[in-house]
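Q: Down below are the structures I want you to see.
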Structure I
Amino acid sequence: MKRLPLLLLASLLMGAGLWFGAGLLAPWLTPSAGLLASAAALLALVTGGMLLFAVFAALTGAIDFRRYGGMVLARAARRKTPGGP
């Protein structure tokens, strides 16, 4: 339960970043900008939101990427060994 407030804080910070980003990209998020420009702006917001959340979650200590990264690398190493599952 210690991580829940930290995850909420990371989510709020991500939301603030997306709100700021949406303001910057507002001219490209209108119907008059065209489908390709709007899709690119939306893709930038989604990607930016994912990156912001990952950074803020790591900075607040809500997620320890070193721990989970090690788990992923260990699983990949097990798959590469001959005779493994």
Structure II
Amino acid sequence: MLSNLPLFSLIVAGRPVPYVNAENINYILSIRKNLIGAVKSNLEGALSKKDRANGKFIKISQVKLNPGDLKEVYIRSVINLF
């Protein structure tokens, strides 16, 4: 068991690392924390659990969003721990 885990539940990624990657996301999820961070536009994700199960992924840059919109996206290379 890890003994030096952060006591907070939300981790905000930023400088010096401008983007989060799947390895970092998987680690943060494995210690049961939440993460906010930018991802590169070429990352692939599914727009629903069903799409993920069927292997239907699109590039994040293709997701249509307006300012203030929130969208749950299932990133291809992130392990679903929960």
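No lab work stands behind these numbers, since they all come straight from the coordinates. Here the structure is a predicted model, which is why all the values come from computation and not from measurement. Cβ atoms are built from the backbone, for glycine too; each structure is taken alone.
Q: If we compute FRET efficiency 1/(1 + (r/R0)^6) of positions 10 and 50 (r between Cβ atoms, R0 = 25 Å, to 0.05) for structures I, II, which one ends up with the highest value?
A: Going through I, II one by one, FRET efficiency 1/(1 + (r/R0)^6) of positions 10 and 50 (r between Cβ atoms, R0 = 25 Å, to 0.05) peaks for structure I.
Q: Separate question: Could you figure out which one of I, II the value 4.0 for distance in nm of label points 7 Å out along Cα→Cβ at positions 42 and 74 was computed from?
A: Going through each structure in turn, the value belongs to I.
Q: Computing volume of the Cα convex hull per residue in Å³ for each of I, II, which one ends up highest?
A: Once volume of the Cα convex hull per residue in Å³ is tallied for I, II, the winner is I.
Q: From which structure (I, II) was helix-only ellipticity at 222 nm (-39500 (n - 2.57) for each DSSP H run of 4 or more, over all residues; to 500) calculated, if the value obtained is -4500?
A: The read-out was computed on structure II.
Q: Follow-up question, since we're still on this one. Between structures I, II, where is relative contact order in percent (Cα under 8 Å, 6 or more apart) highest?
A: Once relative contact order in percent (Cα under 8 Å, 6 or more apart) is worked out for each structure, I has the highest.
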